[in-house]
Structure P
Amino acid sequence: MKLKYAALVIGATFGLAGAAHAADFVIKFSHVVAQDTPKGKAAEYFKKLAEQRTKGRVQVQVFPNSQLYKDKEEMEALQLGAVQMLAPSLAKFGPLGAKEFEVFDLPYIFDNYDELHKVTQGPIGMQLLAKLENKGIKGLSFWDNGFKVMSANKPIKTPADLKGLKMRIQSSKVIEEQMRSMGALPQVMAFSETYQALQTGVVDGTENPPSNMYTQKMHEVQKHATVTNHGYLGYAVIVNKKFWDGLPADVRVTLEGAMKEATVYANKIAQQENEGDLAKIKASGKTQIYVPTAAERAAFKKALVPVHTKMDDRIGEGLVQLIYKQTGYTPQ
């Protein structure tokens, strides 16, 4: 009830703001990361394109850093119509009932961006987005963030080094199993609460792409990070279906074009930002960066790939096999 009330208040408030700017349609775009992350920059780029190309008929209001809603709240807010657009991490769709999206959380299912994009930009990705429509959600696109590093206050060179560590994760049964397979203790926690939890020792470590680690200043409270690149963190850009279907056809077509271009931009800068932010973390001297040898990476892969089979019943063996075929992946 509290969230529903907030939805009405926010809707009314920003509806008036939209009217004041003489826009025919207002899109409130909420997300939980910093404005200077790949997702934050891509959201601002979409805003720019959408407003320019609709000649001001559409106003996009971007709210970064959980200004409106935290991880667990934002999906309900979208379904209620309190916001019109989100770009949640793909793990967020599991609790919504679309467990197939947790396939992206499987460790080492993608070795590089080329393999990943064969899925997110191909028929499998489109089929996954279509599954959201019966939940009142229209999926528009996939945006990359990047591949994740492991961080903690102790060196991590082997899977055994994570044994007994309390590792913050986002809500994902796949990631829970991933951590348990190395003897770690997974702790589900909102992204916005992670820095403080690391700082106070509530958790020992976490996993994130370097851009999230750097922009949230997690490197200031983590002594070690290992470039495992074990898992992918990406987003699905989604809109409230009722709102989207209610837009005039010409506006929808214009916004789809803006989203297509914003996606190219998002995916281009994601790799650049993560490489740059990893270098900044290293330069800060606060976190020691370790790059595993080929043998050490193989040991992580050997420990984690069995998670694929363990999650077959949850995600669907057929989908996992389809991705193997699409990417040319061969389980070790």
Structure Q
Amino acid sequence: MRLRRKRRLIRAVRKSSELTTVQDKTKAIRPGDILLVCTMRNEQIRLPYFLQYYRGMGINHFLFIDNGSTDGSADYLRGMDDVSLWHTTASYKRSGFGIDWMNGLKRKYADGHWVLVVDPDEFFIYPFCDTRPIRALTDWLDNSAIRSFSAMLIDVYPKGRIGEVPYQPGQNPLEIAHWFDSGNYTIRRNPEYGNLWIQGGPRSRVFFADQPQRAPALNKIPLVKWHRRYAYASSTHALLPRGLNQVYEADGGEKASGALLHTKFLDTFTVKAQEELVRGQHYAGSAEYKAYAGRLEDQPELWCKWSEKYINWRQLEILGMMSKGNWA
């Protein structure tokens, strides 16, 4: 594992040469600032609310990697004082699906900082997020000597066909996609990295019904007190050193955890899925997007009679999908 981590760090340094600086505001980063790192492509329509949401949460600085956007995403971010931006047209797949680029940036700019890694369609929630900023969470984690914080990815979706309601720039996507599966999940321990492996939800139910074992992984560790010797090894599903993956209690009880509300399923999804299928830059030969393409022609509905309407984090805690642990 030490050798594997060393290789990851070497890859991160080498792949950093593929990034061209568009706007570097990193000198404004102060000790103790909480950072957000995000790789994106053609997400301009999502950026206004994404930035509003995470600024409101207490994120101090954003580090974006633009992977060849053609929709004006980079132009939209230019000039923002809390945004640093890099551009690349290099292969997303050959960068470990963006992980090498992000590991490189965090190695250079995030040492000693709490860092949140999310996609533009992911919204992080945590215990008491309705009343406490993210710094309250990171302060508690520091005081508890906890270096990593997990969040289950929860796919949210509309009632009705996916493309029925158009999404508008600046709109909260949860106004459209606010239903989720409260069950239909499998959890097992991955012996290689010691992390949990979670699958299920609507994507398994609708797009991978015949092969649920191939459904996307829903376990993530998006919030980490970063050290320049750390590295993500498999998206944000697993970290090195392996001890960072111990985000659950092995002998009973619960550790505090959060959730990522995944708002992929808006009316923009069909075009996005077709583009990514053609590009072929995603995991396992873009098997996930092939599964989407096979069903999207039928305009499927993800909603079913067992769907739950999202209310707040306390609802997810009651359902056992996140936990406040011993944070009071």
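All of the numbers you see were taken from the coordinates with simple rules; none came from a lab. Treat the numbers as computed from the prediction; the structure is a model and nothing was measured. Cβ atoms are built from the backbone, for glycine too; each structure is taken alone.
Please state which of the structures P, Q yields -14000 when helix-only ellipticity at 222 nm (-39500 (n - 2.57) for each DSSP H run of 4 or more, over all residues; to 500) is computed from it.
P
Which structure, out of P, Q, was Rg and Dmax of the Cα atoms in Å, for residues 86-213 alone derived from, given a value of 15.5, 45?
P
Which structure, out of P, Q, was FRET efficiency 1/(1 + (r/R0)^6) of positions 62 and 254 (r between Cβ atoms, R0 = 35 Å, to 0.05) calculated from, if the result is 0.65?
This value belongs to structure Q.
For which of the structures P, Q does the calculation of distance in nm of label points 7 Å out along Cα→Cβ at positions 150 and 238 return 1.4?
Q
For the read-out FRET efficiency 1/(1 + (r/R0)^6) of positions 78 and 166 (r between Cβ atoms, R0 = 30 Å, to 0.05), a value of 0.65 was computed from one structure; give its label from P, Q.
Q
Once distance in nm of label points 7 Å out along Cα→Cβ at positions 22 and 206 is calculated for all of P, Q, which comes out largest?
Largest one: structure P.
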